[in-house]
Structures are given as C-alpha cells and as structure tokens.
Structure I
Amino acid sequence: MIEHHGDIARLDEALGDHREFALKPARGSGGSGIILIVDRNEKGFVRQNGSVMSKEEFNYHISGILSGIYSLGGQEDVAIVESLIHPVPVFVQVTFRGVPDIRIIVYRGFPVMAMTRLPTRASDGKANIHAGAIGVGIDIKTGVTLTAVHRSRVITHHPDTGNSIEGIKIPSWDSMLLTAAKAYEMTGLGYIGVDLVIDIRRGPLLLELNARPGLQIQIANNSGLLKRLRSVDDAFPDGNLLPEERVMWVKEKFKTN
C-alpha cells in the first residue's frame, strides 16, 4: 500500500526483487489508473503492452493516484501493488494480452448472473468493458460461455483473435459461485459485483468487490436482472439459507439449458 507521497521514495525497497505486479488505485472506477508491469530493466518498468515507463514516469503516475485523479469524486486515494495474475490457458484463444476475469452479480447472497470479461487490443489488455473489453454471458448452472457483447454490439468471435467466444467451459465454476455467495456474509451488502480471476498456479482468486457494478452484464447474457431479483425475493422473503444452498438453488432456477 502506498498511502502518502513520501512512501514513493521507499518503493524500490518495498518491491524488492519482484519483477512483475499490478498497480491500481484503491478507489478507482472503470479500470482507470491500472498499470500492469511484466518486467523491470535498466530503463524502467515494462508494461504489458510492451512499452517502458521510466522510474520518473512510474512515480508520477503513483502521485496522480494519490492525488485522486482516478478516484470516484476526485478524492485523495491510495495506490495498491498486487501480484500479477497468470491466467489459465482456457482463455488464451479469446484474449488479447491481459487477464480475463469473471464478474458475478450477487443479490442477497444469491449469485444471480455472471459474465467473463475478455481483454482486447482496444482495451489495452484490460478486462474492462468501458475500455473496450468483451463481456461474455455465462450459464449459471454449467459455467459455459453464452452470447457476447462488444461496444454494445452482440458478437460471436473475438475481434482480435478471430476465435469463437461461445461454448467455453470455465474451470472451478462451482468454487467461484460459492465464493461469490459468501461475499454477502463478508460484506453485508445486498447487491454486489464479485470479480474473480483464475491463476494457473493458485486457482480461483477473489480480485475485488464492487458496490456499484455496471449493468452491461444483462446485454452479455441477453437477459434482464430484475426478473431474477424478483424470483429471489418471491422464493426467499426471509433469506435464511446457507451459501451452499443458495448456489444450488440458482443453478437450477437460472440455468440456460
């Protein structure tokens, strides 16, 4: 965590021998301010797109994060340095650089809708739809990809790789649904977007929790959220199920096939 401008002077010591990592603002929105570093050399920090940031440019970017350039409402912020994710190969044919992630919308502890976000050349390798990434709906029951949307247009193939986006079986799907369901008890929030990634060595990882997730997930799934939210309210007005029970219910209730 880099909380103050004075902390930047101690960054080299904090990074140690780490050559790859992600830098992001704690209160960022829409993927702004995130930088992925894949290596370090005498010229500076090598970004995922192959460009090199000098140490001065890198420190200046951190100063911008702390000043609130990328935060909601322009509030002063904190910079976070995280481990870089190495994605599982299942997505390699439908990803332009970057790391795909999975977003699951959780309502009152029920994982009601999901999509995977695939980086593109337009998104500069970031899995952010606002930046130009692809949103691909996921069948809640099977974890298999469905329809996809890119810049509000329904597509079937990745614009950069040309490969089909449909019918991809996402590994560790049940585990991710359960993690998402447990986020309800973790946060106490009745509506939340749970973002996960799958690392080739560590498996599914909880990336972050969003109190204000976007609604593009409805287009990716060719389905509206309101009907599913009402189904939860009608079936469980008291909401006293365990996370495992909630996952079992949504898999049967909201299955596509």
Structure II
Amino acid sequence: MIPSPAEYLLRCDDLCPTTPMDRWQRVESLIRDFNLQPILAVVPDNHDPQLEDASPDPLFWQHMHGLEVLGAVIGLHGYRHLCASHGRSYLGLARTSEFAGVLAETQRLWIRNGLRILRTHGLNPRIWVAPRHGFDQSTLDALNAEGIALVSDGFARLPFRRAGATWIPQQLWGPVEKTKGVWTICIHPSTATDADISSLRAFLSHHADQFTSIDQILFRIQPTTLTLTEFLYAEAALRRLKASRAVRRARQFMPF
C-alpha cells in the first residue's frame, strides 16, 4: 500500500574531501536545523576532476561520521566516479556509467575497495548510490556478496524488491509537493545554487514532519515485487524523464 500522506528522504550526492566546505555547510545546516536523517552518497576514492572543486578538507571524514552518528545513512557512491563505460544499465538514464558493462570481477574489486576505504575512515556504508544511475546485475551481485542489500534508485512510489535487492526510489531533484508515496529528493551540494538551497529550506519549513529515514521506512513497509500498476507507473515516469533529458540535450546543440 502506498503511504499517505507523502513521505520524503533527502539524498546528498558526490560527497568527497574536495567538496567545497562553504557549499557543504549550507546543506549541513539544513540537516541539523531540521533534524534530518539523509542519505550521504560518498565517493570513496574520487578521481573525477569535475568533483575537485576545492583543496581536500582534512575534516571531511569527521563531518560524515558526525552526521552518521545523528542518523544519516552512508551511501557507497561508486568507487572513483569515473564514468567511462557504455554498458547497458538497469535504468539507462545516462550514456556512460562507472559500473554498468564493466567486467564482473572488476566491479567486485571496485566495490570491495570502496567499502574498505569508507570503513577505514570510520563509516558504515549501508546503501548503494550509482553514479549517473548506472549499474547492472553484476553490480548488484557484487554488492550482495559484500552485504549491501539496499539501492537508492528507481521511480516507483514505494520501496520494492528487484534483482535480489531492496530499492528505495529516488525520483526528485528538487522539492515537489506530493500527496502520497515515498519520495527521495537528490541534491548535489557542490553545484546547488543559493536559490536551490532556499527553495529546499522553504519546503522543509512546511513539510519537516514528513521527512523520514530509511530505517523508519523499512520498519513500516515490507518491500515486495511491484504490482503491475506500480510497475507501469515507474516505467512511465522513467520514460518521461528520459524524454525530457533528450530534449535538453538536443537544445544544447541547436543553432542560435
């Protein structure tokens, strides 16, 4: 049964020591002011130059650990965030992926190494967050072998079981008022504008009591395979998102 009224989760992506501290502090203040228990998607060993926006922060890992103690869930956000594979992924939202299509043995090594790095820094990663939503069955098999059974992805309105994993849907990239369901709002602290943060703060001011946590969701909802109705809903939402992204890409190359 789809929860009513709607419940929300916050997910923060692309976190690594070179996340600019001033931009991160805007988000951390929201987390603390509204007592949120977000998903913190941490890149274990970032090699992506697009995420090197600042000098490494020596207190980064301490910040992540402090929020985990307060209830945040640490997400394994890939390994090095280098998306060079053109393999077919479950969702197919991006043209390239870090994991989808990569040899299963390599994926196992990357996931094992990524988890080791996060744990070495005192974190307890519990959920998978794929860069660019790119992963395949080999990814899920490798995660399962390492004891990670949760995935933050998918476009249904409630958690579900698929391919041996429990999926916590992630459908939004900004605050949108919904009437029912479980909705994850994903933000990227490094690139979020001041207007984005202000919009999220305003939304939280009105809906703070509807923000929940992964543990609370899984306590109340027993994820199962999606019903046909919910499966069709999720597929339609995915098609709409792909179409809108295709339009945006086409506009980038339109002559002026």
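Read-outs: derived from the displayed coordinates by stated rules, not from any lab. As the structure is a prediction and not an experimental result, all values here were calculated from the model. Cβ atoms are built from the backbone, for glycine too; each structure is taken alone.
Worth pointing out:
- Comparing FRET efficiency 1/(1 + (r/R0)^6) of positions 166 and 190 (r between Cβ atoms, R0 = 30 Å, to 0.05) across structures I, II, the highest value is found for II.
- At a computed -7000 (helix-only ellipticity at 222 nm (-39500 (n - 2.57) for each DSSP H run of 4 or more, over all residues; to 500)), which of I, II: I
- Structure from which 24 was derived, relative contact order in percent (Cα under 8 Å, 6 or more apart), options I, II: II
- Given 3, 13, 21, 23, 19, 12, 6, 2, 0 for P(r) over Cα pairs in 5 Å bins from 0, in percent, for residues 6-101 alone, calculated: source structure among I, II: I
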